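Nothing in this text is a laboratory measurement; each read-out follows from the coordinates by a stated rule. Note that this is a predicted model, so its numbers are computed, not measured. Cβ atoms are built from the backbone, for glycine too; each structure is taken alone.
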Structure I
Amino acid sequence: MTTMSTPIESYALLSNCRTGALVSDAGSIDWLCLPRYDDASIFGALLGDEQHGRWSLRPADPAATATRRYDGDTFVLVTRWRSAEGVADVIEFMPVDDEADAVVRRVVGIEGTVAFESELLLRFDYARALPWVRQIGDHDAPVLLAIAGPDAVAVRGPRLHPDGTTHRAAFSVSEGQTVDSVLTGDRSYHRHPVAIDVDAALQRTRTWWTDWASRVERGGPWQAALMRSMLVLRALTHPETGGIVAAATTSLPEDPGGSRNWDYRFVWLRDAALTLEAYLAHGYTEAARRWRDWLLRAVAGDPADVQIMYGLGGERDLPERELASLPGYQGSAPVRIGNGAVDQYQGDVIGEVLVALEAARLAGVTETPSSWSLQRALLAQVVEWVDRPDNGIWEMRGDLHHFTHSRAMVWAALDRGVRAVREHGLAGDADTWERLRDRVRSEIDETGVDAAGGHFTQHDSTDEVDASLLLLPVVGFCAADDPRMLATVARIERDLLRDGFVMRYRTSAGTDGLPGDEHPFLACSFWLVEQYAATGRVDDATRLMDRLCAVANDVGLLSEEYDPGAGHHIGNTPQALSHLALVGAADALAGHTGRAAHRT
């Protein structure tokens, strides 16, 4: 039976850059994994209902209404509640620079007196473990301590009273009053988590985010959307490891009620490399150094063992499993943790990495002996696998093919190797790389273009197109106004546009080997904006950009896909690829060469 689920676009993100909480516009935290994005959930109602874990905090008045915003360029969320009795703000954040992983929910009285209710259901380990809960502390400073196996959570604030396996609290705030609730996670075998100074933590967190955002260039009609997207990318970047997760969630479906439900809480080399380019385009070279260090650790060893994705710390073992403990968003089963695509070969990935590291060189990030040795090892792997068919950028679970986008990224990998030697004076076999680069280009020209339509094709055994072909000019394989690209855009407009948004490919073609359908993929539409801008179709680019930015929710977040018919976000959220594609599109329309400067 399909369960009722809160719309995905109703969620805002709280983040300390190590993990994130999703809080609905009804005041319920329905998703939180501790201590990292890819750890097990303690609140899992996002993929089920309240019995799978949540923390609700809202006025007792069921008719109370809310508006919310982020406090400037931060992830401090301010929700203003209006009830018949008064007005109150709920200020929520995760302290960014504390060792403890905490969620703070501060209620501030603005007008009158507002009664609030708090309802806490802790369900550890993806709702598979009901914790042992007890009250400690004195009457004036109550602490609810919950323990299950290695995990512990302490909740401070108004006293919570048991109601079965739920805990409830009730309190009121009048004008000028403040009531704090703080959840802190830790290991069960450590000392109980200590209380934090909420005033100091709030000030530090505001300052940290604002200082980070202050370096982003201002200007342009889409500046607010670009700024929020850059902040999302930072929120998904681990401050210690440098790993960049693709999204904060798992198993939010591409087709509600269907089985296209994947875990995106890992570091895809492709997505991380593209995020790195967005950072570099806006001057964040330190992020490039951190991610390059992460890459060196993750890929260390035999380059033949390179994976398309890793854990946040560089973990390699990410087996895909199905959970029976969570029924799924709108009953979309199965819920998966891990991702079977880890075992796929995707021929574009090394190219994306080498393109990003070339961008870092051009931005002034100095090569080290280890970093260039890694790139040479990756190039050696490209040479060995140069003719190998792959699963493609979209992680097809059907037959392997020579996907045109993948082949173009093989070309790009070899091209950046040649440039590293010829233009930057690094040591390497540029002659071999150049010979293979030119051969791959010739093969794409011959087998990756439809003879009748004159357009690039999805792979060498079809006349179908897919949206990844829009990246060929961005990577420098051809000019945006190349006749083959113009024909490709015309075919994409004919075959892949759905209600004005771009699909990844036609699922009916059967290439992906999966049942069911999906919805327009937001990154693909932003790529079309970039293509339009590059070929002088500024009006078309502007109209599409406006349409896409209007899809963002009330606090500027984007998921993976969008259902234009129902007006709902679809897929995992917030999605790094959607936000970094927005940054590229905004830069293209603003006339910045930024992300594409090094690719041509």
Structure II
Amino acid sequence: MDAVQGTFDELGRSLADVTFCVVDLETTGGSAAKGARITEIGAVKVRGGEIVGELQTLVDPEGPIPAFITVLTGITDAMVCRAPRIDEALPSFLEFAHGSVLVAHNAPFDVGFLKHEAKRLGIPWPGFEVLDTVTLARRVMLREEVRNHKLGTLAAHFGSPTTPNHRALEDARATVHVLHGLFERLGSLGIGTLEELAGFTTRITAAERAKRHLADHLPAVPGVYLFRDRDERVLYVGTSRNLRTRVKSYFTGSETRARMREMVRLAERIEGIECATALEAQVRELRLIARHTPPYNRRSRFPDRLTWVKLTREPWPRLSIVRRVLDDDADYVGPFRHKRNAEAALAAAHDAFRVRQCTGRLPAKPRGAACVLAEMGHCLSPCDGSVDAETYAAEVARLRETMVGEPLTLIDHAGDRMRALSAAQRYEDAAVWRDRLATFLRGAARSQRLRQLTAEPEVVAARRGEHGWEMHVVRHGRLAASGVMPPRGADQLAWIDRLVAGAETVEAGFGPAPAATVEETEVLLRWLESDGVRMVRGTWQCSAAGAQRHLATWAPDPSASPAGVLAAR
């Protein structure tokens, strides 16, 4: 079976494809916080080494320019008296720079002034990515090459045609030339994306950076990657649209997660698995995580650690909370991620249906004593012969319909509870019932959706992708095969026949997820329900009946009030 994944990491952005806005400011002083103001803005937009736009404007600082600033920059009060104020100039600059990565020489100074003025004027700061050529030069340039990292020194070293002169546009132009000179150096270091550049300018250990070679053998294609330690144990499993770029990012400062930095220090080998489609990769990742339980993966490590609400099959059925689905012909609702959720769903069902709550198995003709629940009217009390088998079976049938079909009986019961409690201004108690009902409905909808797909022995579906029609064979809720259909001209029907013939044989098991983990089947469900999917062979449909259709009304945002839920109905 081919492979790929579902939740992809961002593809690295090539430096040649990124638009940079190089900016320089002239100001009346060194600190905006101490009252200094902007007197000139100069900016140059570049992409792929070419200049695509320039902006220059003087700015009225609304106050006198100190004499030493005039001597340094040549900007006088007379020059700025008719210039736009910052409340006009700043929006123009932000519009010019939109969609760019901001670059400046000593970026904290220039960007700090711009942010300060935006805050003072109440203008939302766009949250630009920022690159500082001073920091970059300190990482790239050797001490023997330049005596310092001032703009004039670097511009002369790289042969800039523009000499910095403390005027905004000329200094921005010189910074552009320095930026390109630094990029040439970075290319020889194997850094070609913005993400790698961001990591390069962040302090990381030499040992971490030295491990970049572990990714050299990986192809620049979608796939799944596995970090392994010296004993070949799997430390982490992930996926990406570009294996080489994504894995290399772990050895740069762009990876800030402490756990991942620790994992990188332990890694000795990286295995890559090329994949055909995103869906296949997502499934492959889930299976590998479940198989190896990598210590640095937080999610999907223990797919069996789920909780279900079970309606038993015995002479006097009852509800129970279980960890495993057994081949016992019982009915299950869930799964629930936490036991407390299963307990809430169980409480909702027990209040609406008078099935027994004792845990022991009763014989066909029990001879016991009634418990307090029977005395309170919450149990039909089969233990002391208070109910005949037919009446009890009818109650169980109503409960089973609520679990596997329409939950209207439970909805009506819980709705009456919420109305009565709200009328008595017992809003916190009403909220408890709202949450119990919502939890039960989510669990029932989840198990019902699983059964709708896993009941189908085979479904073949396709969706148009970047390289053609992505085809998947799903059997009993398990991905059995995937591939990308060749372009027109090939015998497409024969290709589909070969894909289906070579698909994994899947035997139907038992329970809501009989052939795969719940998470895998739900990944397939989301894909089948996504836009553009076409059924090729087999049939599958999500029934309009059942718990799913009630979720929008009875299981809205948890912050919704019980009164609001009732009103929405």
Structure III
Amino acid sequence: MNKTKLYTQISASGKKIPADIVIKNGKIIDVFNLAIIEADVAISAGMIVGIGNYEGKTTIDAQGRYISPAFIDSHVHIESSMVTPREFSKLVVPHGVTTVITDPHEIANVAGSEGIQFMLDDSADLPLDVIVMLPSSVPATPFENAGAVLHAEDLKPFYKHPRVLGLAEVMDFPSVRDCSPDMMNKLADAADRNALIDGHAAGLDETGINIYRTAGITTDHECTNAEEALERLRRGMYVLIREGSVAKDLKSLIPVVNERNARRCLFCTDDKHLDDLLVEGSVDHNVRLAIQEGLDPLLAIQMASLNAAECYQLNGKGAIAPGYKADFLLLDSLENIEIYQVYKAGELAAEQGLCVASSSVHGTETDTLTDSVHTPALTQGHFNIPMTSPLAHVIGIIPNSLVTKHLIEAADIQNGQFIPSIEKDQLKLAVIERHHHTGNIGLGIVKGFGLTSGAIATTIAHDSHNIVVVGTNDDDMLYAVEELKRLQGGITIVQNQQTIASLSLPIGGLMTNEPFDQVNESLHKLDTALKQIGASQAFNPLLTLSFLSLPVIPDLKLTDKGLFDVKTFQHINIQA
């Protein structure tokens, strides 16, 4: 520690010298006692040094506003915003988030270690503390092809980085249960460093939770109902209450939270689209929604700050108290979480919804990152689904959920082939391997998109990020895939073999260096195009499509190797 800095801070705390900054006329949110304190807040060298009666070189008049600790997003994939970390910071800091715990497994599934390094480089020296958990499951399962494979030895060097905190969501449960050698090495490496290990316990029963806890896994963000949350809390896990763009679990989980167990509960967004971040916000939306659902505002703020800091051992974060970093908010309203100003280390970072802090840092994109879409020449015939009888296993979409239904329905057949049905809302789905020229194409039937024409395709296909395309006909599906190859990744919507809207995402097929406002404009055009082809407005079709290839979320998904039953962890035939 810098002794001169410590001397100055102690001297300011003891009122021997003026503090750098003193906030007066504010109502301090005491997250330790869930109370309001009316006193001055003294800040020196970016740290809070006193609560009481202080004088400073600079005075901030809070004018009766609430002084709240800044918020922490306890689990987020920055890549899901479709912009780089430095642009992402401009999105979330105005919403009171000054720290995020991120898992860069999206870009790692495309580019391996290079992807992780890019995220670390691009997130340096921002008005946002980007804490990284190392991807534990690249690929997520052995039942698909990703762009990279990360073993324990590949992750080890990253533990030396000061912003690397531990091992990210362990989603390959069978490898933990069966003690696969590489997973054991990853878990042991984290344990040897006293590093934290995040979980991904979607659909696990109590025995599965027991196994995860025994393995040293401490968190889960995949609870979708109250009983699942309670099972995890009973076994000493932290429950991360998620409200993202697809997975909206807060209303189902918040009734579980009370003053007896709240210290084990915190908030996260996981995957949130840029347009949703702009309209709703980040973790501030979780806090606001929890209050609307009846939670005490002080308890909700505690969950978004102190609880998250303590869960991730972020000492000196999460409270307005001496010895804590001066990351704080001035709120006009406690019930509505109306943010007037955001401060990072005592410096103004955002005001009235606009980021005022800036950074020139920029990660370097390698060829691996910018040349990532590789598929063989395709024809309409590659999308054929032979069937001899009408009964088929169908992926059923559940609006605003990552979970899908496993349906068995009668499908339309013509000349021994499945044909999409607009009337039955049964569309053709394909996952095309794009990393290694394998030629793999997984095919399936999906119900729930509501398309009346055209096709949608994207290289955002969790977690291996192959190409995923859904359509009403083979011609438009083929055209959409070819458009993605031309863009080197992104999102495209096609009708009558014409592109009606697209967004280029050349960094790994996941992100762009474009400013967030330009990306938002492109997203609005995509939304208009979705309406044009009849897509359901009850959920976000783009995000829902991107999760249909994730074989660790029940019930039925599609990988480049075929239709996958998550409950039995095996591929199955389309024909029932």
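Going by Rg/Rh (Cα atoms, Kirkwood Rh), for residues 70-333 alone, which of structures I, II, III comes out largest?
Comparing I, II, III, the top value of Rg/Rh (Cα atoms, Kirkwood Rh), for residues 70-333 alone belongs to II.
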If distance in nm of label points 7 Å out along Cα→Cβ at positions 174 and 350 is calculated for I, II, III, the one returning 4.1 is structure III
helix-only ellipticity at 222 nm (-39500 (n - 2.57) for each DSSP H run of 4 or more, over all residues; to 500) gets -12000 when computed on, of labels I, II, III, structure II
Distance in nm of label points 7 Å out along Cα→Cβ at positions 150 and 526 gets 5.6 when computed on, of labels I, II, III, structure II
With distance in nm of label points 7 Å out along Cα→Cβ at positions 86 and 270 computed for every candidate in I, II, III, 5.3 is reproduced by structure I
